[in-house]
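Please find the structures below.
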Structure 1
């Protein structure tokens, strides 16, 4: 980029820094305009979809505008979407490193796809006829980012995954206290279709279990919770019981539609669930256990119904009588079978789960569908009872509110982050999707999303709420800065958190290296007492070399007492007295380390996010290393090009006097050497 153009862009940033930083981050090849395609690509890479209703105005403006956008038009266009585009460009959406997250999920998906264990549900004929090899996953964040893989857009029968939503709909209508006069909140530890009910005193205290043939006494008997069949039949019976079946089913389908972003009046691309009438009829024909539950609930007096007087028998035959069928039971069962027979895609279900994760607000429509209180009351029951008699094991291993269905789906709710749906029809003995369970376990093994992950320090798993470069910066940066500044109290705190104080940065520079370089004798002694061992950095240099080069004799003497054979570092500095450009200072040290990690990994999206946040491209760390040093050393050509075209000077020098070109030559990065030489001339 020419000095003139750099000056123009810097002048622009000075006028309106917040929006100009966004614009500047997207400028390519030294141009002072943004290509429309670059903006679209940046939004796509953040996980936002072109059919997102929140972006419709923006995309229409882009189509009408042409291939390039100048600053004034850029501001006008991005303002059509509120803060959504700004958050996306700054990497501030729920999953800031969406591309890295997607790559990791792709790997897990490909591994789990090989699993063939489990059997199709056979007691409902249509479920026994589905393709057993179907496999899909969808993830929707609270900001509306969408990850999809495999059969994520194929309809499947939601079955018991309807239960948490029925529970929410009932609570919205009646409130928690009234709903729980009819259904309990306790894990059952039993099969989902078990006929046992929970007994409690008139005051509401639970006293034990009572089977269906023990209906007399001073106890009320209710289903254990809304996630077993008896509880779901009950909550279905509680939803608008005065309306007709058709009205109730239409109401519930529209409520599900609202959960996934459907609205009746704005032409949204989202749809209400499809109703599979044949599935409902088959469930009615084969659902003897559920029918028994319906009458059992009627017998306990828990199922809402209108009192019916016994009329005089008018049948003329003395050996015949008018047989009465209680309509409240049949209506509750019919509605329950119908709701279980709704069909949705994995993306639909993930969106509904994301609405729960977002405290009742649909991420796409931004409409409040459920109250915060309803969601707050639903999630604990979902957590403890959603996976039937495997709920305890699932809670311990995966640690997320979840619900499965014999149609092959499993939904997961990661509160304040995302909703997940995995679809694969082969089931285990508990009726849970085999692949779905494995995906859920591997997701929690890879990422810090378990409900109780906050109780432990685990640098082996990723925090999805952070960019990968930021996560790496956090894992080492605090300790390195503390060691450099002689802050033993912070290091003591990190030890108590079981943090690894031997972890190095992108150059394998450890807290021991920086403490030695800065003459922090007490820190060096503390680290050695904690069992931290000196290791060589990128250049083969041990901490003793840092101490020796900076004349810290006491530290050198300390290291000489150790039984270690040290090597000397090799730093290539071709012209130590050559031109030296300035390195920028930035007050957020961890953001600087994040920038350098991003450059190391050739993660241009992450670099762009940081530039959009106002981080100078030539910000330097504790060793005066910049992003260009790291990109050059690692051969990250795309990152090198981005940094140079966004004003990074060529001749910055690190602690040892090396320029980025020196680093590229030392590491034999031929393409980077050629680029820097060409650019320098």
Structure 2
């Protein structure tokens, strides 16, 4: 799909927003009423994890095989049906332009393949305006945050009208001036979740949310956006249907006709608008998820616009397609873009371009795009804390400590989490502590743990990413997303020798300094100062953040120091420490390594436990294995790390969800 097909003129679209019945809070309750009973989740084990305490708006998608993508013949057939619903065999002759557009928009789905999808949880409905409003309100307590465009443009039309002159001045002759004005000032603009008539739109899917903001919201709730295989599994199930509403026992129904638009309530002009969730029963997926098709496009969590099943599968079908007369007008394959993201499901604008309703259809867009027909729904894995970290890593994350090809290995993630739910089953709060190691520690051919630790004295060794929604007591740090590094105790030889040399020179200079100097005379001539700055020892001690006063100290005579500085932060030199690197690009804290030092191991052990410390706070003990080199599954560094949350430890009445190996309800 082309993003232009997703964006009707914003001002025209917004006048078509359907009136919703209830206020925001009531909308949440109505959605919960339509959601499955708590028995669908609570007490049910999925992939070895107990689902007690999880939000009840999530429905299970059973694990299984899903077929994705189309072969060339099926794509031509589908495009021909769209071009000439009654006589698709005449599409090339009578409607070649429509046929060409339909295929051109859809060639990225060429290549059929079966994909195994593990069981997971998926929101029964797309995220609503009312649900997103709670997030915006929470973010605005901490500062500026963009509410969706239409909440301001129509929810607060009084403020919009008052700013028209300013909008026209800042964006003259710009049809999208209001949207650009919102993009510039939206973090502080007022809003209200209603349409231009003052009626609540709380129970409608939220739109005008970028991919980055959608991931931000998902992380806030300990969830994520589904990947393409997961979304397709929820939509298609075990079947092979090409179009929504096809009957498994009647292949003749698996085709596009104008009846499909009527079934999905897309045929009339009044229906070309956002609708309250659950309005169109026929838009359901294979496992009961509502509004899967033709309501709002739904963003996926992956980043990258590539062939749906890889280059090999695509190229084979592209060659077949080029042999078909219907594809003669196609000039070249799509322009693949790693920076783009995708959405699935089509929207209420699909009657203008029905090829959007293919189950495999996809819409590429930029991560910052905010479009009136694009929303999202939430997915949940069974690994506690996994989804929060997955989503947070798609937001702002400073990767300065990372080497080329070094990534966070989410497959080795460990975490713990806790939800508090409203009576309607929607979260009122979410807490997590979650960690994932990097995919390798060194690019050396045969690295050894001992050697890597020695090197960490000069360049701290990156271990992984840590996310916490609670402030940390040890180390002292606010909630957030961080990189964790390791530094071995002691100083590298070059620093020891530099400190000794510097100490000797500074002490000698101090002894030779005149007791009294004439008023206005510098301690030394400017040339002498410049020469002093160029001395090798000074370059080295400066690199480690060591001052002249510290070099002059008595213990420095033998090259000994109590601490050095990294990014201006004092780091003890007398013990092994972990370092916390924040999104501002600096080390913000250091804390001791437990008695168990990193050691080589032939297998990785990933675990996390929570227990009470002597003050009743939650002490988190993490153990993880990180490959020494990329792709080496036989040599790992076994690392243990402790942090303390600035919150009470888990208890019988306030348990946390823990890794599967941990004892349920024990916090250990």
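Can you say which of 1, 2 returns 1.7 when distance in nm of label points 7 Å out along Cα→Cβ at positions 160 and 344 is computed? Traced to structure 1.
Computing semi-axes √(5λ) of the Cα gyration tensor in Å across structures 1, 2 gives 53, 29, 27 for structure 2. For mean count of other Cβ atoms within 10 Å over residues 232-239, the highest value in the series 1, 2 is held by structure 1. If helix-only ellipticity at 222 nm (-39500 (n - 2.57) for each DSSP H run of 4 or more, over all residues; to 500) computes to -7000, which of 1, 2 did it come from? Source structure for this number: 2.
Computed from the coordinates by the stated procedures, all read-outs in this text should not be read as laboratory data. Just so we're clear, the structure is a prediction, and the values are computed from it rather than from any experiment. Cβ atoms are built from the backbone, for glycine too; each structure is taken alone.
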